[in-house]
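Nothing in this text is a laboratory measurement; each read-out follows from the coordinates by a stated rule. Quantities reported herein were computed from a predicted structural model and do not represent experimental measurements. Cβ atoms are built from the backbone, for glycine too; each structure is taken alone.
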Structure 1
Amino acid sequence: MIGSRPLTQEEIKYILLAFHGHYAARNRALFVLGLKTGFRISELLSLKVCDVYQDGAVLDSVGVHRSSMKGTGASRRVPLNQEAKEALLEWLNTMGNCRPETWLFESQRRGKPLDASRAWVIFEEAYDEAGVDRVSKLGTHCMRKTFAQGVYQALGHDLVKTQRALGHKSINSTVAYLGFGTDTEINEAIMSL
């Protein structure tokens, strides 16, 4: 998390276009689900098809099992917006007929989930392809930071509700995610006095 930052809407647009090849739909779905749910990469990679798709339809919400979550917190369910559902459906259609217990983000090694280090490489390649400024670290955690920033703004800058949306135990963790007052912003404010 240290050093990672949220993505801008412009950057997201270019990153979504940067996924290519056989696993483009998978990688795009992973990226969109990360942006729209705020789950950690390990939580996203723990999902199975049955966690998002049942009875021929993408579910209205997704939950990560408690055993896959950081710390000892309770499991958390997050509603899926239309963009997330569409990205998932595109990937599920690409996957074809698969069993409910299949890993949602399966690696090339059938029967194994994609691992976090491989996801990091996939996203780093997409950031480069999209021409995203990587002065600050991006990796996989920027999706969660982007989610945090978006929720915070949508909730009228309510820290407590944002904390709940992220599943943080401590408000201090939420404050750290939001990165209040970059040095540039602080210096500009000082100079404007």
Structure 2
Amino acid sequence: MSCNADKRARAEAMLGELAELGLMLARDLAVQARATEDPQEKVALVGAFQKTSRMVRLTLALDFKLERDAARAARDEQAAARAEQKAAENDEARNRAVADRAACHVPSPVERQKARVRSVLNRLLWNESEGDTEEYDILVEDLNARLDEAAQAPGFEDLAIEVLAARLKADMRLGGELVVTTAAAMTAANRAEPPLADTG
């Protein structure tokens, strides 16, 4: 139980006791007021009874108010706890949905082709920017835009990576040597190179 709840319970107990005492006193005053024959004493007793009964009513009203406040605070706490739990459940569901989408996403042939070309040209972009990250980001955006445009052409995904990378390198006027290390490119390079002459 919290400190506030302890204080509230103690206050309610005290108010209950005050109300009981006030009620007992009001009963005694009512009996005395009925029994007395002296008009002045009767007036004084009736006045005291009215003050005492008013005090009892106010004490009961305050007790009821504390009870209502406690019930409202409990409802507010429950509502806040439910809202927090709901938010946590929503976050968890959102995270699961994102993870499910990521797990289910299989890149299309076009997306794979773009990723391969980016990988081949990445070193040239970095060298061209001379390590300036802002310039590098601009070059990457330029490459992405060119790849998006090239991807509109039919057969984009079937085009040899070294051919596509060489075209983009020329279009972007990138310096440096283009190194393509895909299995298909290595096979093509091996076929193109003549065997070494036997000098033995």
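Once distance in nm of label points 7 Å out along Cα→Cβ at positions 62 and 110 is evaluated on every structure in 1, 2, the highest one turns out to be 2.
Out of 1, 2, which has the highest value for relative contact order in percent (Cα under 8 Å, 6 or more apart)? It would help to have the intermediate numbers written out before the result.
On the way: 1: 30; 2: 16.
That would be structure 1.
For the structures shown (1, 2), mean count of other Cβ atoms within 10 Å over residues 22-29 is largest in 1.
When Cα extents along the principal axes in Å is computed across structures 1, 2, the figure 63, 37, 27 traces back to 1. Calculating mean count of other Cβ atoms within 10 Å over residues 78-85 for structures 1, 2 picks out 1 as the one with the greatest value.
Of the structures labelled 1, 2, which one yields -15000 when helix-only ellipticity at 222 nm (-39500 (n - 2.57) for each DSSP H run of 4 or more, over all residues; to 500) is computed from its coordinates? Let's see the in-between values first.
On the way: 1: -15000; 2: -28500.
Here the read-out was taken from 1.
The value 15.8 for mean count of other Cβ atoms within 10 Å over residues 126-133 was derived from one model only; which of 1, 2 is it? Going label by label, the one that fits is 1.
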